[in-house]
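Every number in this text was worked out from the coordinates using simple rules, so none of it is lab data. Predicted model, so just to flag it, every value in this text is computed and none were measured. Cβ atoms are built from the backbone, for glycine too; each structure is taken alone.
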Structure 1
């Protein structure tokens with residue numbers, strides 16, 4: 001029951017009506033008997049700075065951030081962690097004692113899902129796409145110690161540019177950034193090979209790959225009949241295939257991967273684990289994963 005001591009968290013973006021997060025987090029809070037409520041807030045671009053100021057004024061505990069605010073919101077925050085700085089985007093904010101701190105938990109969510117089925121050390125990874133999700137996941141994979149990342153994109157030029165940016169930032173000095181919270185990652189051990197190519201080069205790239213991650217929206221609801229970015233005949237049974245699209249649960253890419261006997265990872269896992277990280281940031285408690293996952297699956301159905 002909402003009362004005068006209820007703690008408020010939520011999500012800001014435009015649109016926000018499609019988000020599964022309110023159902024997921026409110027189910028989690030209810031299962032743990034926590035006096036929290038999660039609310040979606042539609043925020044126009046021009047009102048972003050007022051939304052952050054208002055959240056502080058109202059004593060809101062935390063916010064998720066989605067399109068179109070993930071990059072711009074950094075300018076409105078007092079502090080942010082190293083991953084948010086590297087990725088250049090924030091998807092989670094914690095408010096404490098009138099101050100705001102930004103995080104990016106997308107990267108953690110995607111990689112934790114893969115680590116459920118495989119160690120990442122010295123693995124060869126193919127990432128399809130060169131947008132924000134590819135950027136976030138690439139940084140986390142580099143930190144986890146993969147051997148190589150081969151970024152495949154419709155525009156190889158965009159993939160090349162993103163790889164250059166990632167390599168530059170992994171060797172950068174952040175000590176003069178006044179908004180950056182303490183440096184919690186040691187970059188000295190990172191030794192990784194980066195490659196890039198066009199979609200035509202995907203079959204050759206997959207031959208030596210251990211992991212395939214599709215960060216594109218291909219096959220996302222309502223475009224259920226999209227041709228998958230890869231078919232079973234260019235995959236192999238030792239491949240791990242992760243599609244970050246979570247609606248539908250089983251995309252055409254994952255259906256193709258199952259035909260060849262590859263290990264598949266549903267996109268819901270990334271959503272679940274980034275949400276679990278948010279839950280811990282806001283409450284200090286471990287998230288009830290089973291309750292949250294059940295809520296996601298019910299929302300998809």
Structure 2
């Protein structure tokens with residue numbers, strides 16, 4: 001049996017859905033689910049299709065054949081093996097709440113991905129990670145070692161065949177070059193409801209402004225700090241009597257949940273970048 005997920009975006013026009021559906025059904029696939037979105041502001045069309053067949057299919061050959069549909073319509077398209085585990089390389093510094101949540105979800109099967117390895121600029125969380133049987137790499141970062149550390153990270157991404165890099169409270173700013181290398185496959189969690197309170201100490205900023213809700217944002221990493229397309233957000237109401245420490249504690253749960261949901265959507269190929277935004281299809 002073969003099961004595939006097709007994602008695509010292109011200029012909206014008649015016949016896109018029929019062309020994709022016809023291509024799949026002509027090759028013996030049954031369509032399990034299909035979701036579409038037409039963006040009236042940009043004139044772009046987005047689609048995700050999950051299809052399966054009882055036959056064993058050569059995915060490389062199928063992708064080549066699919067070009068007969070994608071090239072004439074100038075589609076930005078991808079075809080994924082639905083049953084192939086999505087591999088994550090998780091990066092963290094000293095705060096382990098998001099990492100711990102991802103480890104638990106991966107261990108219990110509620111995260112549709114495998115954590116292949118964890119990389120940190122500190123050694124504090126080694127015991128937690130290795131208890132889960134996952135390789136832990138300590139890669140220190142300093143002003144003189146940043147470039148070398150990023151080269152080591154790229155080597156580890158290749159070594160572990162990681163599909164996605166997850167910054168689970170990794171408190172280092174990635175270089176423009178690294179952001180470009182990982183474009184569309186690096187996810188960060190920021191502890192505010194972006195675009196509000198970008199940069200450092202967002203809970204302090206939020207407290208100073210007397211906000212009535214705090215939240216967290218999972219977004220793609222770009223060279224522009226905290227400006228990447230948003231995938232998922234979570235929030236909770238807060239009270240004027242809550243201190244910065246209270247907001248921080250409330251926010252930790254929101255950070256973990258937003259990141260897990262954002263990573264899950266990405267790993268299931270439910271997210272398509274739409275300029276500075278995203279289209280996120282329902283599960």
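Starting from the value 2.5: which structure in 1, 2 was distance in nm of label points 7 Å out along Cα→Cβ at positions 142 and 262 calculated from?
Attributed to the structure labelled 1.
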| Parent structure of the calculated result 59, 48, 34, given that Cα extents along the principal axes in Å is the read-out and 1, 2 the choices | 1
| remark: When 1, 2 are compared on mean count of other Cβ atoms within 10 Å over residues 134-141, the highest value belongs to 1
